[in-house]
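Undergrad: As structure tokens, here come the structures.
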Structure 1
Amino acid sequence: MKKIQILGTGCAKCNDLAANAKEAAQALGEDVELEKVTNLNDIMKYGVMTTPGLVIDGKVVSQGKVLKPDQIKKLIRP
């Protein structure tokens, strides 16, 4: 199971990215754990300075952008 984390304080962009990540995983039929990380100290541990951030299996793959589901699919299953 892949772990997808959305780094952000809960803003509209963060929520949009979370929804797009969920949609991408469902479209691929992937079993994923989706977690929203909202604590600023936890976000800083990833080195993300611009939210929203997207982390897949512990690796930061995007920051400061709301990726579309098709873009996220390529990151889930390269």
Structure 2
Amino acid sequence: MQLVKGMVVRSKAGHDKGCFFVVVKVENGFAYLADGKHRTVLSPKKKNPLHLAGTQTVLNEQSLLTDGKICEIIAEFSGRLA
């Protein structure tokens, strides 16, 4: 699955396994992720796309502007799947 900016993804490997993130940037073969709480838009986590499972949810640009909005979306998304 091709990762795109705004896509909600789930980590398949690492200490954050099972956690949901939003892709804020794709560059040089890596995805940069934010969850709005521990990893902010200004300090995204760099992760290998092979360690991510994409979802069919892609957020618009306005949702990616603030950490609070990303945090709300991730919480809603996690609650929907639990």
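Undergrad: Can you say which of 1, 2 returns 1.5 when distance in nm of label points 7 Å out along Cα→Cβ at positions 23 and 55 is computed?
TA: Computed on structure 2.
Undergrad: To continue, here is another question. From which structure (1, 2) was helix-only ellipticity at 222 nm (-39500 (n - 2.57) for each DSSP H run of 4 or more, over all residues; to 500) calculated, if the value obtained is -12000?
TA: For helix-only ellipticity at 222 nm (-39500 (n - 2.57) for each DSSP H run of 4 or more, over all residues; to 500), the value -12000 is produced by structure 1.
Undergrad: Separate question: With P(r) over Cα pairs in 5 Å bins from 0, in percent derived from the coordinates and found to be 3, 17, 32, 28, 17, 3, 0, which of 1, 2 does the value describe?
TA: 2
Undergrad: Here's something else I'd like to know. With mean count of other Cβ atoms within 10 Å over residues 31-38 as the yardstick, tell me which of 1, 2 scores highest.
TA: Evaluating mean count of other Cβ atoms within 10 Å over residues 31-38 on every structure, the highest lands on 2.
Undergrad: The value 40 for relative contact order in percent (Cα under 8 Å, 6 or more apart) was derived from one model only; which of 1, 2 is it?
TA: 1
The numbers here are math on the coordinates, done by the rules we state, and not lab data. A quick note: this is a predicted structure, and the numbers were derived from the prediction, not measured. Cβ atoms are built from the backbone, for glycine too; each structure is taken alone.
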